[in-house]
Structure I
Amino acid sequence: MKQRRIGLTGGIGTGKSTVARYLAERYGLPVLDADIYAREAVAIGSPILGAIAARYGPGAQLADGSLDRRRIGEIVFHDPAERRWLEQQIHPYVRQRFHQALETLPEDAATVVLAIPLLFEAGLTGLVSEIWVVACPLAEQVARLKARDRLSDSQIVARIASQMDLEQKVAQADVVLDNSQTPEALYAQVDQHMARG
């Protein structure tokens, strides 16, 4: 049996998590989440966190020893070379965790969702059998990030600019989910593509 592996991606704030949650709850699909693996990669005591602290100094960590995401974000989202360095630490770990997770899935898991914000950027398209891109207009992306992460306009622009252009992702997608209307409209599109499966 060939497993259906949906690579779920999009831009920051376009609604990937909403789609992943719906696929898990409505269809009972296993969702493997790159963001969870990336957080594991920099867990307290991890070698990767040690490398980050060595590069950026004591300010890289909060008082409890965890990564100061906001401070590191300020560095890497404004400096492409530093972002590449950080990704070179984290992406191999994330790739390895995906391989482990895929190997340990139950045999009867006919469909699995790989939620990977940087699917194209991290070169992970080979892990999936089809690519779903969640898209919405830029103005909506900005509004969601403001509401969700309380970021300034310049921080939002830097984060969006750090990812591959959304239109380029859409051009390479097997499925494009338009998240510019209601959640119900988004779920209807998901249902349609699941029925096709």
Structure II
Amino acid sequence: MPGDLAGNVALFMHVAFAVVIIAGGLLQLVPQMRTVAPVLHRWNGRTYVALAVVSSLAGMLMMATRGTVGGPFMYAGMTLDSLLVLGFAYMAVREARARRFDSHRRWALRLFMAVSAVWSFRVGLMGWLLINGGPVGFDPVAFRGPFLDVLAFAQYLLPLAVLELYFRALASRSMLAGRAMAATLFAATTLMGVGIFGAAIGMWLPRL
């Protein structure tokens, strides 16, 4: 936007960093990277945290100066997600510096889920459209409605809830809990697959 230097810089940082954040976050999830290339793991992690923090701050600046689609619930949901990114990033760095690596891993995974909310939103939205055969529960022109109000928070709270159940299943060492968690992950992966397919045919492939 002409004359809006701060907003333009914030938009550039928010979008440009997304590719690096996505690739860097996925790389951090590879277990062998921590043992085979610990230096790369540390520096990639530092870069990931730094860019996630800057991107979240830039996103909040854009919402404050330019607004956002979807109305107040979307604004509140995205703001809360940005605050969670900042909080999880702080905890992940603090636990790593204290060499409490089990706790660091849990906070880092929470950070990954919060940062990945933009992915979850698109996949969730397109999966919903594909399953229902069109927009249900919201106005696609105004981009408002109860479904979007829920998705504004569910895009990160739902993955975080599944992650916490995963942590509890690991800690319990119960076969029943393990099987229930495996079934939950299978169902979540299936739904994500539907969403990815919907996003691919509805958003990505037509623009290639």
Structure III
Amino acid sequence: MTDLGPRQPEITVATPADRGRVVGSLVAAFAGDPVLTHLFPDPAGYPRHAAAFFGHLFDKRVGRRTIWTIGGGASVAIWEPPTPPEPGPVDPLAAHLPADALARVHAYDEAVHAALPDGPFWYLGVLGTHPASAGRRWGHAVMRAGLRRAAADGLPAVLETSNPANVEIYRRAGWQVVREIAEPLPTWIMQQPG
């Protein structure tokens, strides 16, 4: 009998009960990320503001069953399906972020969404792994769950990154740069064909 080594934990679809673990992992994972340090440049406010930001993204998508996790929320992929949810009447982030941070969030979001391809696609909005679980390839595993869903729908997958080091990592995983934007910070739009 051959020992195949440790088994990878099961990939699960996040439920509301996973919110705290998912948000905590993402806050830790993105502490040095160019986008998050642009949105929330004050190190003292980062944990609170990033938690509100990731909590908002989690809340928008958890009911759509498009958040995949592994290791109890240690790695997370938050995907937006081709049909976005109806916007609510109030911006829920407005109650949790200072006006300047909220303005930066909206400016970045508008710039990215203006650069995204036309037509339907699955959008990988967030992919992160808690630093304590880095190096296990769990991020790739949860990313692939969404890629399988996009492939089953016959649609491309799209993401954006403002971390130059991630561009090559994503290329090795089959993504291609399809557009670059310069403002409010350098960002690469990447796609996998459907």
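Every number here is computed from the coordinates shown, using simple stated rules; none is lab data. Only a predicted model underlies this, so the values are computations on that prediction, with no experimental measurement involved. Cβ atoms are built from the backbone, for glycine too; each structure is taken alone.
Computing log10 I(q)/I(0) by the Debye sum over Cα atoms at q = 0.17, 0.22 Å⁻¹, for residues 70-109 alone gives -0.74, -0.93 for which of I, II, III? That value comes from structure III.
A value of 4.1 was computed for distance in nm of label points 7 Å out along Cα→Cβ at positions 150 and 174; which of I, II, III is the source structure? This value belongs to structure I.
Work out FRET efficiency 1/(1 + (r/R0)^6) of positions 142 and 182 (r between Cβ atoms, R0 = 35 Å, to 0.05) for each of structures I, II, III, then name the structure with the largest result.
I
Computing relative contact order in percent (Cα under 8 Å, 6 or more apart) across structures I, II, III gives 37 for structure I.
Looking at structures I, II, III, which one was helix-only ellipticity at 222 nm (-39500 (n - 2.57) for each DSSP H run of 4 or more, over all residues; to 500) calculated from, given that it came out as -12000? Source structure for this number: III.
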